[in-house]
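What follows draws every value from the coordinates through simple rules; no lab data is involved. Just so it is clear, the model here is predicted, and its values are computed rather than measured. Cβ atoms are built from the backbone, for glycine too; each structure is taken alone.
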Structure 1
Amino acid sequence: MRKRRSVGARTERGSWVRIERRGLDRIGVQGGDGTPSAEALQGIAKPAWLAGIAWRDETEPVMWRADETALLLSAPVGSAVLAETPDLMPAWWAELNASLDALAGQQTNRIATPDTETITQALVTQTIRQVFPDVDTAVSEWCPAHADLNWANLTAPEFCVFDWEDWGMAPRGLDSATLWAASLAVPALADRVRIERSDDFASRDGKLMTLFVAAKILGPYSHPEDPRREGARAAAEQVAKELQAA
């Protein structure tokens with residue numbers, strides 16, 4: 001099992017409980033307390049964490065965790081990867097930008113775990129060079145990231161970002177690139193993400209994160225019929241040229 005498994009439900013007292021099953025090999029040195037630790041973050045639209053409990057399975061090498069949070073005021077925008085353009089107001093995009101900028105300006109000793117893998121320089125290099133072998137992959141700027149920023153973890157019409165299990169330090173631009181990758185089946189939406197997060201995409205590390213997420217779509221373990229492939233390849237090839245020319 002590569003990804004974790006989770007289930008959630010509304011409680012009788014008007015809150016939400018999410019129960020997660022995660023292999024011990026996917027916990028890492030920072031533990032599995034992403035949701036409660038994110039409560040210390042300031043200036044971000046997210047549900048309040050209320051309580052939590054964790055325990056080790058008696059028969060399998062897995063950890064179980066239950067976290068209670070406030071209810072979301074709006075529904076998720078859609079599935080993780082969208083196939084049609086959502087109706088998002090300018091204020092929604094402004095709140096997305098404000099939350100991501102506030103997150104990037106904070107401090108933590110956590111390391112992000114996109115796709116439950118601890119992100120390191122070695123992982124960035126390995127992932128990118130599977131598809132783009134001639135790129136200098138050295139990361140220069142690390143900052144806090146949500147690390148699973150897709151359309152299933154964002155709400156509308158009222159903006160909120162939830163599911164903070166993977167947050168931590170990551171190369172600048174990981175969140176922007178991840179949301180862009182989740183939008184590639186709708187080119188206009190992918191373009192809007194790039195416009196809204198233009199500072200990230202213009203930075204060297206943002207370009208590396210563009211290649212990082214694109215390599216997952218285009219690499220040896222990708223799905224040949226993924227509708228995002230054409231957009232990912234076109235953008236990534238241009239970004240690779242820019243990095244090689246720099």
Structure 2
Amino acid sequence: MKIKMNDEILNNLYEFWTYIGEKTDKLDENKNYSSISLINSDYPNRVFSVSPKKEIISEIIDLSQKKLLPNIITIPKTNDLENHSQVELLFRQMNMALELKMVEATFEMDENIHQVRSRENAFSFAETASEAFGTRVDGDIIYLISKDASKVRMFNYTKNGEYLGCGIVFFDSNNIAGFHMIGTIPKGRGQGIGTKITEKLIMEAKTNKNEYCVLHASLMGEKIYKKLGFVSFEEIETYQIIERQ
């Protein structure tokens with residue numbers, strides 16, 4: 001069950017990125033890996049869903065160094081990249097899941113959380129996410145994927161007219177709700193905003209009658225999600241491919 005659940009968590013992530021790639025017409029897939037190549041956004045500009053074969057990793061690195069693939073690769077922790085001279089680790093995340101039938105309480109919703117429903121909302125989300133994660137997030141992409149609420153719902157956290165936090169729930173084909181880009185800008189940290197956004201996403205998943213909700217936590221955030229009932233599984237890593245000199 002543990003292996004199956006970890007696979008489900010990864011599948012939600014890969015399916016979400018595939019969805020974005022299809023919507024932006026920037027997806028490239030083959031039997032060994034998928035990639036999304038974007039110009040104005042770092043997210044989710046990367047290679048993912050990678051075959052564990054060693055020769056495939058070498059192929060990806062070579063194609064990236066030739067500028068034919070993105071220079072970011074996300075891959076389960078059991079891989080051969082940790083000591084590879086042509087990549088550097090950017091960060092690790094913990095795959096986590098919550099069985100929704102175990103959530104009996106109804107969280108009190110914070111009135112500062114608002115669903116993205118307009119282009120203006122989408123660009124505010126992108127600006128908040130960019131500051132929260134220190135990466136470029138394209139408002140046009142956020143607006144594009146926000147249009148179908150049956151698949152994606154995204155939320156801004158605003159207080160006194162300021163955008164302080166954000167979060168996304170993605171409903172995949174296996175009846176699992178994936179939480180993505182839950183973040184708070186530096187000014188909003190330490191106020192429980194991330195927890196409130198997560199609670200909102202949990203209630204969205206319950207309303208949608210999903211079986212599980214899943215996410216990928218930073219090692220610091222893992223403790224917060226455990227308090228909400230999430231269980232840890234395996235890790236996933238994101239590497240940057242070093243340019244050939």
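19 is what came out when relative contact order in percent (Cα under 8 Å, 6 or more apart) was calculated for one structure; which of 1, 2 is it?
Corresponding structure: 1.
Out of 1, 2, which one gives 2.6 for distance in nm of label points 7 Å out along Cα→Cβ at positions 152 and 176 as computed from the coordinates?
It was calculated from structure 1.
Out of 1, 2, which structure matches 0.85 when FRET efficiency 1/(1 + (r/R0)^6) of positions 56 and 216 (r between Cβ atoms, R0 = 30 Å, to 0.05) is calculated?
Source structure for this number: 2.
For distance in nm of label points 7 Å out along Cα→Cβ at positions 64 and 136, which of 1, 2 scores largest?
Going through 1, 2 one by one, distance in nm of label points 7 Å out along Cα→Cβ at positions 64 and 136 is largest in 1.
Given a value of 21.1 for mean count of other Cβ atoms within 10 Å over residues 8-15, calculated from one of 1, 2, which structure does it belong to?
2
Work out the source of 3.6 here, i.e. which of 1, 2 gives that when distance in nm of label points 7 Å out along Cα→Cβ at positions 48 and 104 is computed.
Attributed to the structure labelled 2.
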